[in-house]
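The following blocks contain the structures, represented as structure tokens.
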Structure I
Amino acid sequence: MSTQRVVVTGGAGFLGSYLCERLLSEGAEVICMDNFLTGSPRNLEHLLGRSSLRLIECDLTGFVHVPGEVDLVLHFASAASPADYLRHPIETLKVGSLGTLHALGLAKEKDARFLLASTSEVYGDPLEHPQRETYWGNVNPVGPRSVYDEAKRFAESLTTAYRNSHRVDTAIVRIFNTYGPRMRPHDGRAIPTFIRQSLHGEPITVTGDGSQTRSICYVDDTVEGILAMARSGLQGPINIGNPTELTMLGLAEKIRDLAGSSSPIRFIDRPVDDPAVRRPDTSQAAERLGWQPRVDALSGLRRTIDWFARELQGHRESADVSL
């Protein structure tokens, strides 16, 4: 990718910032576009001095223009945590629809390859387990989570239509529960919530009885899978995730142990339409991309907890200085 010019929408977000970092390390020129609704320039501050990075504050649901050639468009602009998309439902729907339309239009204009960051949430509360790419999903179209789930399902349909009608070179990846450093402590997702509560000695809030499952994939592995798909020429969709399945109670206890915490577990109401199970069938990624996750949960969680501990300590020290 050393000669490529890449647009990353949502590039100041958690996952987008890692993609920008990785692409820059490979010699690409990166145009990062973000409206900072949930992303932050702080995720890119260690990269901002590089001449090959251009950071543009931009609402993708409005007019989008990038001068010059573009080889690849990575469309990652969207709220991704339930707390964010429930707080910003209209914005989430707009970026999944209008934002995807404009990102696809950019790829069409530039004759660039386009990769859509879709999600395991297109499977909803699945009746098939594990979830294969051929499964159509079980989504409540009028439930509170539908603003994210249906936005991504529409984005997949629109991406496919651009491929079929406009011959745009498109790809779709369905991403499963990525985690790692740079997640926001209060973004509402389970891992940062459990880590923050463990490090603060607060009760760890597990929804329902904790028997629902998720499959967590460390961010470095997710980035490898995304870029393998971008380079492959395949259309997809292809699942990118770690097939190792954990219960939410087991995940909370694992994080508590790794953090050396004595926080009690407190059970709270389970959210509406919260999926009971989640595990990707990653055989397509293994067979067609030669990709599989390499970072086990213990290693990835240790790295993430260590980062959160440093971040939270830094915030405490800053607060003490301001006093």
Structure II
Amino acid sequence: MNAPKVSVVLPVYNGALYLRAAVESILSQTFGDFECIIIDDGSRDESYAVAAAIDDPRIRLLRQENTGLAATLNRGISLARGPYIARQDQDDLSDPCRLERQVAFMDAHPDCVLLGTRAIITVDDAPTGRFHDHPVDTAILRLDLLFNNPFVHSSVMLRRDMVLAAGGYTTDPDRQPPEDYELWSRLARRHAVANLPERLVHYREVSGSMSRAGANPFLDKLLRISAENIALAAGLADVPRPAADAAALIHAAPSRLSPQANITAILKLVRRAAGGIDPDRRNPALWAKLEWYCDNLAHHYVRATGRPAPPGRGAWAVFWRRALSRKTWRRLLGLAPQ
């Protein structure tokens, strides 16, 4: 058999309720050159039976003892035969043209290793009117990755060889979850990343989904990765205290803030990190969004410590709100389609 262009990796853990719909959204793609690798990660419900009942030669169904999401994804990638890996979650839906649009972009942009899409958010089957409208530009995404994850995990397409070269998803319990944010951070330091501006995934918020099950000391790991990203973008081998304080502030985690937190040092380091992303200051949108981040940091610093922000702090946000149209400002912040 010829290798397919795309390998869709779909891990399952107790996902029987929405699994068939998720799989059928892949089988209904306008792009047909794919395989769908479904790995049941020790489900205790009828997930395996649901998947086994779907008759399609493009499906490869496996079953294993529970190993967790990151290890399951790594197994799926190791089994994949396609040069492109597409993620699909057990409770999300892909638009019929998702793979077609992503393959066209990846073929046209060989430097891009990670490509997501925007997403419509539903709760169970009910629309919410909310969306994951993340930025599309590589530089803005690198800036966002200093603080958080601007990709919908179940929307991404990856280059298999580059993911394997980077070591795949971490299985280190001190660094995951968030295994997706951790991997995107490593990939974006060396390669281009992007989002498509279309909403090509229906992201379902479900309380018992695979990524939310069990104890999840998520915040400390999120802050650790964010602080590392800030330090590395600033050209530092070690993580200084202001980087950890910046991560704590941006995530409104005052209990993680150091007693000696200094907002001037924090903002100086964050600006240095932005300079590492755009050293020639050629991307005005990046620097506009940086000012939004800086005002956000100063706001949380004042709330957390009761100390005043540096003189003039907040003036940049006022300037950009006045200088840019509402539509443009929302686009820069990733709040509206481009």
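Just so you know, all these numbers are worked out from the coordinates, no wet-lab data involved. Just so we're clear, the structure is a prediction, and the values are computed from it rather than from any experiment. Cβ atoms are built from the backbone, for glycine too; each structure is taken alone.
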- Message: Quick check for you: by mean count of other Cβ atoms within 10 Å over residues 45-52, which of I, II is greatest?
- Response: II
- Query: Where does the value 20.6, 67 come from, among I, II, when Rg and Dmax of the Cα atoms in Å is the thing being computed?
  - Reply: II
- Item | With mean count of other Cβ atoms within 10 Å over residues 77-84 derived as 17.2, matching label from I, II | II
